[in-house]
1. Looking just at distance in nm of label points 7 Å out along Cα→Cβ at positions 31 and 47, which of the labels 1, 2 belongs to the structure with the highest value?
2. Output the label of whichever structure in 1, 2 has the greatest value of FRET efficiency 1/(1 + (r/R0)^6) of positions 71 and 143 (r between Cβ atoms, R0 = 35 Å, to 0.05).
3. State the single structure among 1, 2 that was used to calculate Cα Rg over 2.2 N^0.38 Å, giving 0.97.
4. With helix-only ellipticity at 222 nm (-39500 (n - 2.57) for each DSSP H run of 4 or more, over all residues; to 500) derived from the coordinates and found to be -5000, which of 1, 2 does the value describe?
5. Out of 1, 2, choose the structure whose coordinates give mean count of other Cβ atoms within 10 Å over residues 55-62 equal to 21.6 when calculated.
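No value in this document is a laboratory result; all are computed from the given coordinates. Owing to the predicted nature of the structure, the values given are computational and were not obtained by experimental measurement. Cβ atoms are built from the backbone, for glycine too; each structure is taken alone.
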Structure 1
Amino acid sequence: MAEPRKSAQQAGPRRAGEKPHDHDACIDTAIARARTLCDERAVQLTPLREKVLQIVWRSHKPVGAYQVLDELARTHKAARPPTVYRALDFLIAEGLIHKIESLNAYLGCGEAGVAHTSQFLICRACGTAEEIVDPKLDQALDAAAKRARFTVERKVVEIAGLCGRCAG
């Protein structure tokens, strides 16, 4: 299996020898990448959509739509659930965030702009989620579906367990 990519989705205290994570820099990088991709695609990354993207990237844990709404309401008093869901749908459609189906929550995509199928490692203890991209796993799933004469419409791989920090 592929190594989990080292990304903004990691959190928690550092272990000896582990480099510190500059989360502000990863948020800035994600926002800059989103702006570039939206410009290239001629789609609107409105200030509201950008704010929702910032909120999703703010945490190392998947964030629910109502958590996004609560945060958004601090600066956008007129924010309502449909507003948030429309922004989240746009960000998903543009490949800027992922939806973690089992948690009904959202996570920033560190591979935005690159065609990929993600798999997610979700820690049941601390709630962090890490996106991994493993082409061999993706190919194995495609092959298994083909053998079963099954037409895949969407792939979501979510693996629950304990992250390295929580496993001890």
Structure 2
Amino acid sequence: MSPCRSKTSAPTSSTGASTSEGYPITVGDGRSTDELVAAGGYDYAHSCVTSENFPARHAGGPRRREIVLLRFDREVATEEVVAAAVSVGLERPVYEDALYFGIQHSEVQREGPIVFLHDPWIGFFGRRDVVCLWENADRRELGLEGFDERWSAAYRFAFVRRAATP
């Protein structure tokens, strides 16, 4: 079990989104995407989540980030999700956040799918894809979902809490 359970706040009146407590992650340790996927210990990992398609970037070396999950009680579009995150001071993640989150908080995805709305990767047939973590038949999975899809209330969305400036 993750040391930071995903207790959620009441929905905000303006967006209808609720937020989880923060999940700290440490990123930028120099591992390749292929190594990060292997370290995640997934029962299934999408064949396109590779170092070639998603090269791990480590600018700045190891650093701490805090992931916050947003949840809605209705179907939403990506634009609504991003706007709600910005309205509560959160930033969009990068795909590396998903890889490190899956390693460091491996059981959280069993509570429901988690979408990381990073800059999308252009996948097969021109679909814009983002990394998603979920459980299927008691198996932890790392996959890709369409960035431009509508999202059911089952999905949670990972964003990054802005670092406090001194």
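1. Working: 1: 1.3; 2: 2.4.
With respect to distance in nm of label points 7 Å out along Cα→Cβ at positions 31 and 47, the highest-scoring structure among 1, 2 is 2.
2. On the way: 1: 0.25; 2: 0.95.
Answer by largest value of FRET efficiency 1/(1 + (r/R0)^6) of positions 71 and 143 (r between Cβ atoms, R0 = 35 Å, to 0.05): 2.
3. Numbers: 1: 1.08; 2: 0.97.
Computed on structure 2.
4. On the way: 1: -12500; 2: -5000.
Only one of 1, 2 returns -5000 for helix-only ellipticity at 222 nm (-39500 (n - 2.57) for each DSSP H run of 4 or more, over all residues; to 500), namely 2.
5. Working: 1: 21.6; 2: 11.6.
Value 21.6 for mean count of other Cβ atoms within 10 Å over residues 55-62 corresponds to 1 out of 1, 2.
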